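J.: Each structure below is given as structure tokens.
Nothing in this text is a laboratory measurement; each read-out follows from the coordinates by a stated rule. Because the structure is predicted, anything quoted here is derived from the model rather than measured. Cβ atoms are built from the backbone, for glycine too; each structure is taken alone.
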Structure P
Amino acid sequence: MAIAKRGLVLGATAVAAAGVIVTGAGLHLSQSKAFFEESPKEVIDEVWQLIDNTYVDATFNQTDWEAVRTDYLSRDYSSPEAAYDAVREMLELLEDPYTRFMDPDEFRNMQIDTSGELTGVGIQITQEEETDEIVVVAPIEDTPAFEAGLRSKDVIVEIDGQSTEGMELNDAVSLIRGPVGSGVTLTVRRDAEIIDFDLTRARIEIHPVRYSVNDAPEGPIGYIRLTQFSSNAASEMKEAIDDLESQNVVGYVLDLRSNPGGLLYSSIEIARMWIDEGGIVSTVNRQGVADEEIANNRALTDRPLVVLVDGGSASASEILSGALQDNGRAQLVGTQTFGKGLVQSVRSLPDGSGVAITIAKYLTPSGRDINQQGIEPDIVVELSEEEQEELSDNRDRIGTLEDPQYRQAQELVLQIVRANQNTAIEPQ
């Protein structure tokens with residue numbers, strides 16, 4: 001069973017706060033909207049069937065899934081809202097924060113596609129399984145959240161003064177979203193400190209790739225920063241590599257820090273630009289290996305490559321960095337990645353509601369399951385609190401020698417360049 005790449009969500013959250021959402025799943029329209037409205041029980045059976053057919057865990061979290069169907073369909077529901085509550089209750093049995101139901105309003109709020117235009121404050125959030133805390137995966141560059149200084153791992157404790165304790169992820173998203181130009185205050189816990197962030201919601205056009213050339217004695221270094229795996233990421237990455245190759249760079253630093261993920265096919269296309277041969281990722285559903293992606297001998301460059309990662313590098317970022325690391329194509333510098341190795345399919349239901357279902361997990365080429373584990377860099381470079389604040393306040397220093405993690409990455413590239421030069425001049 002092959003899985004269609006364009007229908008899969010690999011963001012660290014399948015719901016991304018403030019309208020930052022990457023979806024693309026095919027529509028599932030088996031019954032009419034009117035029929036669902038007249039028979040609210042049908043939405044329960046529809047969701048049950050989707051879980052039964054596609055959910056990654058064939059034991060359904062050690063639940064008798066047939067008995068669950070019998071139980072919920074034996075009840076009477078006076079309205080669609082009552083059925084929606086029942087669906088949410090049913091899905092809670094799976095204990096999977098990424099598999100969730102969205103009523104029509106929530107689903108409409110989520111349906112910003114991956115064209116690169118986002119609405120909101122520009123963060124992706126997740127809900128910790130053990131604590132139920134609402135946690136920032138990463139802010140997206142050039143968004144209100146990024147400009148204000150929100151960081152990966154910040155815990156959102158209040159939204160406009162309302163406590164998030166016991167709050168569902170979708171409810172947090174609804175509170176954070178709102179009209180462009182309106183304000184929202186996020187109160188976060190960062191270590192032992194409580195910080196208020198007053199943000200103005202905006203509509204933002206995102207270009208996921210930025211690049212530049214940094215001079216070095218051994219030759220120019222190409223620096224590429226990839227902020228998310230949207231539908232235009234691969235084309236922008238190709239343009240960047242082609243341009244940098246034309247400038248005769250001697251090596252590359254690829255920056256995936258605070259990149260929360262995106263589309264599976266985007267990460268695969270970009271991996272093929274760097275890897276000439278070898279595996280990229282295996283997608284595993286409950287029947288076993290459903291799909292294996294490999295390089296196709298179309299790499300755009302074979303020059304030395306070092307990749308920057310951190311705790312905000314999630315999902316599709318981990319696919320790319322894991323593939324590059326496992327194939328020996330690149331060394332990783334920074335800190336341990338986020339650890340999100342699950343794939344969601346987002347399905348539309350005929351009444352305008354929707355459901356996101358965890359249908360698979362992915363493994364790196366060497367078979368690593370990174371979910372909740374993350375990927376360890378080859379060279380760990382921690383940033384102090386002062387260094388983080390310095391880079392946050394002076395973003396033009398990111399990707400320069402004033403950026404400690406980049407400085408280490410560039411030195412590693414130059415070490416490889418020097419070693420290659422010495423090998424080339426050795427007498428044969």
Structure Q
Amino acid sequence: MIWPAAMNEHRTIPTPTALIADMGARARAAAAIVSQASTAAKSAALQHAAKALRETRDTILSANKDDMTRGTANGLSPALLDRLKLDPERIEGIAGALESVASLPDPVGELIDSSTPPNGLELSRVRIPLGVIGIIYESRPNVTADAGALCLMAGNAAILRGGSEAIESSRAIHGCLVTGLRKAGLPEDAIQLVPTTDREAVGAMLRASGLIDIIVPRGGKGLVARVQDEARVPVLAHLDGICHTYVHAAAEPEMARSIAVNAKMRRTGICGAMETLLIDAQFPDAAALVAALIEAGCEVRGDEAVQALDNRVVVVAAEDWDTEYLEPIVSAAMVEGLDAALAHIAAHSSGHTDAIVTEDLDAATRFLATVDSAIVMHNASSQFADGGEFGLGAEIGISTGRLHARGPVALEGLTTYKWIARGKGNIRP
């Protein structure tokens with residue numbers, strides 16, 4: 001296997017395992033440098049990368065065209081093709097996201113808290129980088145830029161393994177990141193892209209304990225399940241995005257229709273898209289709500305009560321309640337009040353994003369306090385489940401776990417902390 005390394009040299013690596021070991025060692029060395037890099041240097045690297053993206057837009061679009069042609073021929077689903085596709089507007093969005101991350105407050109060295117206990121030690125906790133972060137993703141070339149930028153700004157080195165379906169787009173975008181690092185005087189090994197599409201490289205990353213500190217998968221259920229099953233390093237991930245919108249009895253009808261249609265149909269292929277609609281039996285405008293979704297091009301799979309509202313509703317199957325469609329399909333149920341909605345969500349939610357639409361503040365407060373998901377919303381579309389929309393600049397993914405980070409994972413989620421103790425000759429009796 002011949003692969004290009006930093007500084008345009010070439011090395012021969014005999015196996016994917018040896019490749020990842022070599023990349024990991026170089027990433028570890030780079031991480032030691034970027035962990036101490038100034039905010040100005042990291043910001044400059046991202047600004048230079050954004051400029052390079054704009055200057056090489058045509059090259060990136062050409063590379064993406066090759067990926068799209070191959071993906072269409074290989075039968076990628078419409079949802080995956082939508083994630084893969086780049087156009088001038090999306091490239092500008094990627095460049096803008098880099099600039100946004102560059103302007104965010106640097107979390108490295110931030111004082112979290114401090115105290116002086118009775119023993120006289122002056123204690124403080126400060127944020128530090130995680131180290132080397134491995135990102136494994138499918139179909140989304142923008143992740144190459146977002147993940148690289150966030151890892152760098154948080155003082156980490158990144159090893160990126162994009163999907164084979166987006167390999168040409170990812171290489172073109174990665175080249176812009178390398179340009180930014182070079183111009184800012186930072187090590188090019190701080191953001192590396194795995195050059196092979198060999199699936200064994202993923203396995204090698206998952207086994208790279210001591211070289212990679214944490215793995216973040218972004219992709220379909222199969223990829224995430226494999227990562228969680230095989231990883232020998234910590235994983236930050238979510239498996240499914242089974243997001244619910246509950247339209248309460250006291251929901252304002254026009255708002256409910258607007259939110260439901262947006263939550264499902266704005267972009268059906270993202271993890272924050274609504275997959276299940278729960279309608280309170282006392283909501284007075286249920287038929288118009290269902291009709292609005294159907295007329296927007298959505299297939300509604302409903303229980304008997306929902307079927308009775310509109311003859312275009314098809315029969316829902318038991319497995320639909322646990323399905324992330326990522327298509328213009330939604331499962332819908334009529335529920336007898338807030339308790340029934342909460343019970344349904346507890347049974348079927350993936351812990352990603354769940355929302356209530358209501359003008360009853362008591363009902364909203366109880367919903368927000370009770371639903372155990374990474375993101376809970378009141379009177380808002382679940383499509384807002386995004387780091388950029390949360391003011392985080394960009395995100396590396398949504399975490400539905402309970403440890404380390406939860407919800408959109410951005411700069412703060414890519415750091416840990418250490419304790420610093422300052423004494424004046426203190427000894428313990």
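J.: So if we calculate FRET efficiency 1/(1 + (r/R0)^6) of positions 202 and 258 (r between Cβ atoms, R0 = 41 Å, to 0.05) for every structure here (P, Q), which label has the highest result?
T.: P
J.: Quick one: percent of Cα pairs over 38 Å apart came out at 29 when computed from one of P, Q, so which one is it?
T.: It was calculated from structure Q.
J.: Let me ask something else about it. Looking at structures P, Q, which one was distance in nm of label points 7 Å out along Cα→Cβ at positions 266 and 306 calculated from, given that it came out as 2.7?
T.: Structure of origin is P.
J.: Can you say which of P, Q returns -12500 when helix-only ellipticity at 222 nm (-39500 (n - 2.57) for each DSSP H run of 4 or more, over all residues; to 500) is computed?
T.: Q
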